[in-house]
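Okay, got some structures for you below.
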Structure I
């Protein structure tokens, strides 16, 4: 689900009053979820924060689960740079992978995305539906797009033939296995550009050793 208001803004259309209200609700809910956690945040508290009634809030979202999904959609649409990066089918595979890795890391290292990953991880035991929502609406889309490009490279002989979905999962995991993993766990602060670049160069080199023809 992509928010109607987001689509309107992306097309350069003037958002309606309903669009603006919806965006305000989603923004308020995002802050509430990230500040207080999913379990402790209620529809009543969100309604109070936006200055409206629960009836008004329910006219936009049926329940808290739908509202959380809208928050995820909004984050993906705002910050999902890697989902929009051109992946040329005839470019150098290593250079394309490096560019994809850089776009991915710029996205997932944004404070809002880091905070959401931490929230979902912390709540996963009690509310596994949050993890499914984040995975289906964000992570799976990135994996599918990467898998499609890798499949093209394998078909054209640029990469060794194998399971493109597994290869995509492996590459994306390699990108996140260094300083990002430490950062998401709170071991260190936001990593430097140099540290991220070093991890990505290592990820590309490892992937190419496994899949280059």
Structure II
């Protein structure tokens, strides 16, 4: 009698998951299902989801459940974020999302090797743990968070390493937005290869 071979169930720690509008960057304003993985080894002092850092604090969710939940909504974009999702082998996630006809997007600092076949990669470098050089050419979108004036020069260092056509965004850190947004506007006027990204979901008070 022939035995049936089944694929092992792959699970990840998930802090939260929700259907909303993408609030930042190139796809801002578009419907998207977010999956926030628990676990982070970067530790930004201004992180607004520090509760995501401890992976053990969050329940495991299988990729099958992820795609079932995401597929229950009409929007076709699924954004995997964190925490820091690049800490994990993400091939199972992108494989099942693509098989279901969903777009796979990731938001990452690029601090660990990036795995998986992604439709869109948003790389947001952090000073607390720099992105791996090999991840920079994979970025479709470079999003630099501006916390102080030195971040403009710092961001240009990464902009020089991404692929041609990668979209470049400057985004004020939320608590410093009143001070930094005018500086960003002035900088973009002088360096028009950059665009402004705002956390519109926070202005709208949506997830």
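Every number in this text was worked out from the coordinates using simple rules, so none of it is lab data. Being a predicted model, the structure only gives us computed values, none of them experimental. Cβ atoms are built from the backbone, for glycine too; each structure is taken alone.
Some points to look at:
- FRET efficiency 1/(1 + (r/R0)^6) of positions 119 and 167 (r between Cβ atoms, R0 = 30 Å, to 0.05) from the coordinates reads 1.00; which among I, II: II
- Structure (I, II) behind the derived value 2.0 of distance in nm of label points 7 Å out along Cα→Cβ at positions 63 and 87: II
- When Rg/Rh (Cα atoms, Kirkwood Rh), for residues 15-54 alone is computed for each of I, II, the largest belongs to: II
- Structures I, II, by mean count of other Cβ atoms within 10 Å over residues 159-166: label with the highest value: I
- helix-only ellipticity at 222 nm (-39500 (n - 2.57) for each DSSP H run of 4 or more, over all residues; to 500) derived as -21000 - corresponding label from I, II: I
- For the structures shown (I, II), Cα Rg over 2.2 N^0.38 Å is largest in I.
- Among I, II, structure where Rg and Dmax of the Cα atoms in Å, for residues 23-102 alone as derived comes to 18.0, 55: I
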